[in-house]
Structure formats: C-alpha cells, structure tokens
Structure I
C-alpha cells in the first residue's frame, strides 16, 4: 500500500501540483523576497525528493524561478561556486582515469590483494572482503585528502571497475557505495577530512577566538564518529546490498602481472583505435602521476591557500594535454554529462538566496531560541544537532555551516556552554543527510551514474538513521564524560 502511494506521488501529474502547492503555501506564509526564495526551495525539494523528472531538470526550473523572482545574478550564483566546478572537473578526471586504464589497473591490484588466497570464487565471501578492505582504505584516505568531494571523485571510477567483477547488481552497488560512504560519513571524526569541519572550526577561531586543535578534534570525535561510524556504515551497506546465493564473481579479470595490466589498459579502458595517438602501455602510470599533482595541491593547501578546484584543473589540463595526456579532449563529449551541474548550481543558489534574504539566520535563531538557556550540556548538544539537521533540509551543508555557526557561537556563549563540543556537534549534524540535494558529495556520487537515485536515497537515509539511533547517544555520553 505504502509503495503504491509513493509510486503514485512520483508521477509528474501528481508531483508537480504538490510542488506548486508547497511553493505557493510557503510564499503566502512568509512573504517578501524571503518568501519567494523559500517557496522556490520548498517546491524544488518536493521534486528532488519525489524525482518525477531528473534532478538536473528540477535545477533548471529552480534557476529560472530564482531569476524571475529575484534576479539573474542571484539565479546564477551557484555557477560561481568552486564546488560546482570541482564536480565538473571531477567528472573529467573520472573519464581520464577510465580511459587511461588506471581505474582498471588499480582495480586489479586492489582486487588481487583483497581476494581470498585459496582461490575461492564464492561471490559472498569475495564481496565481504572487498567491502571491508575497500571501506577501510577509503576511510584512511580521509587522513590525507582534506575534502570528501575530492576523495569521492578520485575513488568512484576505481570502485566502478572493481564492481564489474560481480554479476550481481546488488554487489556492484555495495562495493561502490560502501567505500564512498565510509570516506564521507567517517570524515566527521577528523578535523581536516571535510570542508564543514574546517569552516566551522575556522569560524570558531575568527568569531569567538576559540581555535580547535587537530588532536583535540580527534579525541572528541574519532572514537565514535570516525572509525566506529565507518563500521556501522559498512554494516548498513552490507545489510542492504549483498550478492544472492549462487551469484558469481569473475577472477579471470585479475590474472596476469602488473605489466600485463598496464599493457592492456588502452584496449580495456575504452580508448580504442580512435585515440591511437594517446599513450599506450604507460597510460595508467602517467595518469597516476597527473593525479599525484592534484593530490600535492590538496595536501599543501595550508601553505598556498589554493582552492581544491585548482588541483582538479591541473589534473584535467595534464590528462588531456596533446602529446602528453592520456585521452583526447575532443572525445570527451561522448561520455561527459554536465547536466548534473544545473542540479548543483540550483542547490547552491537556493542556499545563497536564503542566506542573502536573512531567512536562514532567522530560522536558525528561532530554532536555537527554543533551547532552554539552563539546559544540561547533553540536551543542548542534542538540540543543536537537531537544528543543524533541520536547516540542512533547506540548504546545502556548506551554506548551513556559514549561516548557523555564528548563531551557535552566540547561543553557546550566552548559555555558558563549552564551545568545543557545541561546534563539533554542529559539524556532526552536517554529515547526516537524507537526500542527495543536501550535499555536493552526494550529488557527485549520483553524477557518476553508477547508482540509481532511489538506491542512493535509501542508503543515505539508512546510514543517517543508524547514526542518530545508535551512535548519537553514545557520542553524547562521550561528550558528557569529557565535560
């Protein structure tokens, strides 16, 4: 019955009237420019959740509505965000990684290390080893690369190639989402592993003069919301996606030496005859070198202050350079789907609009105003967490961090609460999502085209609910023990 209702609501003839009703009701209740952008947000969210059309098409509608209601400049502000173009250049990085053969070569190396040494071809045994090993490796990468979005864009093509060894779609989706969610959800435990952590801690220092050390963040957050959270995420993914009895895994793809893998890369990666002027046997190694340039830029951002998108541009420029790169830029159009950028730009434009009209700040102040000033620390932390999660339904995570953090700081100081756990619980709230539109990282995962929107939503919601139901009480207890 419930499935029938949901399926009916997803039909365009039902979803669009619902979106229009939500938008009009919101405009009527708020009024002014704030009401206009809130109405656009409400209508867009209905369409993004029900997905009667592609999320990118809803993004186009939202951009058009913002241009009409506010201004073209406000509508196009999302295209000025580096997050939008980091995803765009990340898609190009993925194409180059696949065409060079690096994704396939890396998949073979990782597969040989993860496969049972007894030669087992039991898909369930192989799948479990893959899921655990790859998820832990992806989580470890969070210690090196300070952006979940960048890590997802690097890992996605490799995980996609590894998944091709299974004939079960359930296994392919699990091997793909498990490690990506491990590096995404586990990043809340490491200060430098995700941008909201960095933004919130930076605002804490600039607004309140309260710096948070890397090790201090690790002690407070990593025991529960780092490694333990990765374990929970892996368990959730395994419960949702695993190969059925009798499914197969192809070990023949992993036979041969590393040289053989490199030598075969051009044919298997899809470069083909049309790209005969691209490097052949050394393509995977060359692409790895190009990616290393990007990693060097990302790892040293504390020295030069360059945006992560600069590292992505450097990788793309090298990967497609004539005579040097690993693929022809002229052939990119065959694989590149940039429609997802309209989705990202619309999400960011809505967030900027809510912030510019002051609506998001008023909402944050109102929500935090419901928290008693004399509430115990655990209660206050739980309510700050809830406020953050609620605001993230209307704005992308980075926008929430920018708007909410000054309000949270004011609240903590007036209530006499220790600022460190309050800022950390806000950051934790910004790693709990239900729908792709809430996070550029989830949009990037969707953009790769390896999972369906419904699969991503179900997994995201399950991981978030598991965090709230299982890990949040433990984490609040840990904070109470520390303070």
Structure II
C-alpha cells in the first residue's frame, strides 16, 4: 500500500510524531470545550441560572448515549491503524466502510432511545429537581435528534486519525464550533428560544461537520472513495470492530454511569450546587485535555507500530509522551488555580454557586495531575487490542469515587466538598492499576496474543 494515503508513525523520532499528531487533537478538544463553555455562558446570561442547570444536568446521560459512538469508532480506528501499519489496503477500506455502516445504524438507535428514555432518565436516574425538569426534558429531546450526526462524524473522524490525519478533524471542529456559537447567539440571545435554541444550534453544527468530513475524506483519499456496494453488512469486519470497540464503549459507559451517580449526589444539594458543578466540571475538563489528546495519539501511534511489528518504538514513544502530558497538565493547573475567580465570574452565577465553584476549582486544579500520569496508557492498551484493560481501571477508579462520595456527602468533615475531593481517591486507584498492568508487559502480546506484525487479510 502506498504510504501517501496518510501519515506513517513507524519511522523517525517517536515524540515528534506524537506531538505533531496530538497538537490538532488537543486544539480540536480545546475548541470543543470552548464552544461548549460559550454555549453555557450564553444560556446562563440570557436565560438564567435554572436554564444553565437544565443544560448541565443532562451531561452525564448525554455522554452515556455517546459512549457507543466513541467506543465503536475508537475500536474501528485501532483496526484501521493496524491495517495501515501492515500496509493492508483491502482490509483498510473494508474496515472503514464497515465502521461507517455500523455507527450509522447505532446512531439511529441512539436517537430513538434518547427521545423515548428522556423522562425516566431525568426523573429516576439523575433525579432532576422539579423546578428545572421541564427545560431539561425539552433540551434533551431536541439534542437527541442530532445524535445520528454525532455518530456519523465519529465514524469518519476516527478513520482519518487512524491514517495519521489529525489536522483535518481540527478544521471540521472549527466549522462546527464557529457555527454553533453563531447559532447560539441567534437562537438564544436574539430569538429567545432558550434551551431549545441551544439544542437546535448544536444539532445543526454537528450535521455541518459531518458533511464537511465526508466531502473531505472522499476527495482527499482515493482508498476511501466508497461506492454503494461497499456499504453492506460485512459480518466478519463488523464483528471485528465490535470485539475491539465494545470494551471501549463499556469503559466509557462505566464513566458515564459513575458520573451519573455523582451528578445525582450533586442534585441532592439543590440548584446552586448544580449550577456550580456544571461550571466547575466544564472548567475541569480543560485540565484533562492534554492527557485525553495523548491517549488518542498513543492509540493511533501504537496501532501503527504494532501493525508494523515495532514494539520497542511503542515503549519509547509512551515514555516520551507521558512526560509531555504531565508537563502540559501541570501548566494548565497553575493557570486555572491563578484565574479561578475570573473564570467563575464569566458565568454570572449567584453568590452561593460562586462560592461552591471556587472551592471546586482550587481542589481539582492539582488533583487532576494524577490523571495525566496514567490516562495516556489507555491508548497503548487500546492500540495493541487490550481494550478491556482501561475498562477495568475505570471501574476501579470510578467505583472508589462514587463510594467515597456517598459515604462522606453528609459528613460534618467533608459534606459537599467530597464532590470535588473524590478525585484524589479515584484517580489514585486508577493510577496504581494502570501502571501495574503496563509494567507487567502483558499489553505487548497484542490482540489475539501475538506480539509481531499484523497479518494481512487482503482477499
């Protein structure tokens, strides 16, 4: 297969490849967080604190519905990157098409489930307070209509990243983010459509990014110029994608369920705490951008080098990338600590919510450095097919977080503060499990128990 189809990471300095790949991924993630933050700022300023709480309290359940898209697309991306490293053009094309078919079907299913399950999820699962239930249901149902576009976009973007093209996905996110903000201003600030306007803006922006990604992939990469006959049900390829992607989806579902339980605990403290947690958690996500970006990077880097039979490069690249991840997280942590008051003021919270939020940010600013010590290792495990390991780590970490949250939430010593201090217990647990597995070397056997070059499956 001609290497012009993408960017090979199997030669040259490992850290240069991972940094070059991670920069667009990091910039794209930053852009997503910025437009989500601006979205909440617009909702908070033009529709009030309760509307902001309504949008924020759905986050854990929205993420639950997106876990299938994120997991299956990541799993398919690992397979595509391995086929690319092994120079298997036939397998590359077939796995890419199979992933698109599967995620389109799943996206339609997620849309139906999101609309049908909105009330029981909001009332029984996350215990949304009555005063914001109406806005919460309205936002969530409209948002669910756009899930099929998000599933489709994840399918296409994971394929592009698998062949080393992380820059193009940044361009699509720019299109989506700018359009989303402009539509937010139009629908929420001008038309005064409230939370419905915010949800409609998101759906339109997601559809636009999917269209842009499809057009780009078709024009840029001849191998991905699919015909109608390519989009058929390929049982072997789809089964392969499911085997690789389902553990990742389950891992993300565990995250979502754990966060849902934490959100339920937050909701028990009332609207001020909900608004505070919505803003604090949003800012907290910025702290985690480097380690998430390098996790994505190491999954592609490891997949390509594993496919080419170069495990020594995987170990070298992992060490170098972890150092960069921790350093970047530390810098962002210092910035968040220093600017916490200014950041919270941007969201126009009430006095009680502001007090909660400042305590939240100053606690997590440095707790989240623990996450940067082990989260990039998930990409290594995924890249060699050990996709179940991150799920085990997350079950341990989130299980501890949820346990200590419910154990201490009404204690006189911690009380509401456990909402942000639970991370030191959970992330510490996750770090120990992840490093124990990495140092054992078992991840080097790769998918199916072999540790060399992926065999070609060309017909």
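Since every read-out is calculated from the coordinates, none of them should be taken as a lab result. No experiment lies behind these values; they were computed from the predicted model shown. Cβ atoms are built from the backbone, for glycine too; each structure is taken alone.
To which of I, II does the computed value 8, 20, 30, 24, 14, 3, 0 (P(r) over Cα pairs in 10 Å bins from 0, in percent, for residues 201-368 alone) belong?
Working: I: 7, 16, 24, 30, 16, 7, 0; II: 8, 20, 30, 24, 14, 3, 0.
Corresponding structure: II.
Taking 0.9 as the value of distance in nm of label points 7 Å out along Cα→Cβ at positions 9 and 305 derived from one of the structures shown (I, II), identify that structure.
Numbers: I: 4.7; II: 0.9.
Matching structure: II.
Once relative contact order in percent (Cα under 8 Å, 6 or more apart) is calculated for all of I, II, which comes out largest?
On the way: I: 21; II: 24.
Max of relative contact order in percent (Cα under 8 Å, 6 or more apart): II.
Work out distance in nm of label points 7 Å out along Cα→Cβ at positions 25 and 377 for each of structures I, II, then name the structure with the largest result.
Evaluating distance in nm of label points 7 Å out along Cα→Cβ at positions 25 and 377 on every structure, the highest lands on I.
For Kirkwood radius over Cα pairs in Å, which of I, II scores largest? Mind dumping the intermediate values first?
Numbers: I: 23.4; II: 22.3.
The maximum falls on structure I.
Which structure, out of I, II, was helix-only ellipticity at 222 nm (-39500 (n - 2.57) for each DSSP H run of 4 or more, over all residues; to 500) derived from, given a value of -26500? The partial results should precede the final answer.
Values: I: -22000; II: -26500.
Derived from II, not from the others.
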